[in-house]
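A.B. asks: Pasting the structures in now, so scroll down.
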Structure 1
Amino acid sequence: MTNLTKWDEISKEKAKKGFRIHLLVFVLVTPAIWLVWYFTAQSYPWPLWSTPAWGIGLLFHYLGVYVFAKRAT
């Protein structure tokens with residue numbers, strides 16, 4: 001039974017690490033996307049579609065790792 005607990009802890013840590021990586025990539029890539037838009041054609045703000053969509057995905061990733069995972073245990 002102790003091995004199952006150890007594996008559960010390892011999977012929780014991997015899930016948290018995965019979320020932190022996702023957040024870091026979001027924080028680094030989103031300004032780059034906006035800079036590409038700024039230095040190219042500024043006629044239509046197309047990053048207004050990708051930024052909130054990715055933010056919603058990040059929110060659900062957070063909820064899955066930190067909120068709903070606690071209810072399952």
Structure 2
Amino acid sequence: MDHRHLEHNDLTLTAIDDIIERGTRSAWAELGRAVQNDPVVRAKTRRITNNRTTADPLNQRFAFWGYYVDHIQ
């Protein structure tokens with residue numbers, strides 16, 4: 001997925017935030033696979049979801065991803 005103003009496809013903090021905020025279903029699927037398979041991406045996603053849900057506890061997209069990261073087997 002091309003992210004906002006980013007000129008790369010790396011899963012940086014900004015890219016992960018953008019995928020959660022504005023991503024398509026296929027972008028979410030890619031992120032989900034990355035979260036399952038890469039502990040670094042999982043940690044980055046957890047960091048973002050913690051920050052965003054602290055700022056806005058009713059932000060359902062970030063709450064969902066926080067729950068997802070916490071329950072990966």
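No lab work stands behind these numbers, since they all come straight from the coordinates. Quantities reported herein were computed from a predicted structural model and do not represent experimental measurements. Cβ atoms are built from the backbone, for glycine too; each structure is taken alone.
A.B. asks: I have 0.40 for FRET efficiency 1/(1 + (r/R0)^6) of positions 41 and 65 (r between Cβ atoms, R0 = 35 Å, to 0.05), calculated from one of the structures 1, 2. Which structure is it?
C.D. replies: Structure 1 accounts for this read-out.
A.B. asks: Could I ask something else about it? Check the numbers for distance in nm of label points 7 Å out along Cα→Cβ at positions 25 and 57 across 1, 2 and tell me which is largest.
C.D. replies: 2
A.B. asks: Here is a further query. Computing mean count of other Cβ atoms within 10 Å over residues 17-24 for each of 1, 2, which one ends up highest?
C.D. replies: The structure with the largest value is 2.
A.B. asks: Quick one: helix-only ellipticity at 222 nm (-39500 (n - 2.57) for each DSSP H run of 4 or more, over all residues; to 500) came out at -22000 when computed from one of 1, 2, so which one is it?
C.D. replies: 2
A.B. asks: Can you rank 1, 2 by mean projected area of the Cα convex hull in nm² and just name the one with the largest value?
C.D. replies: Evaluating mean projected area of the Cα convex hull in nm² on every structure, the highest lands on 1.
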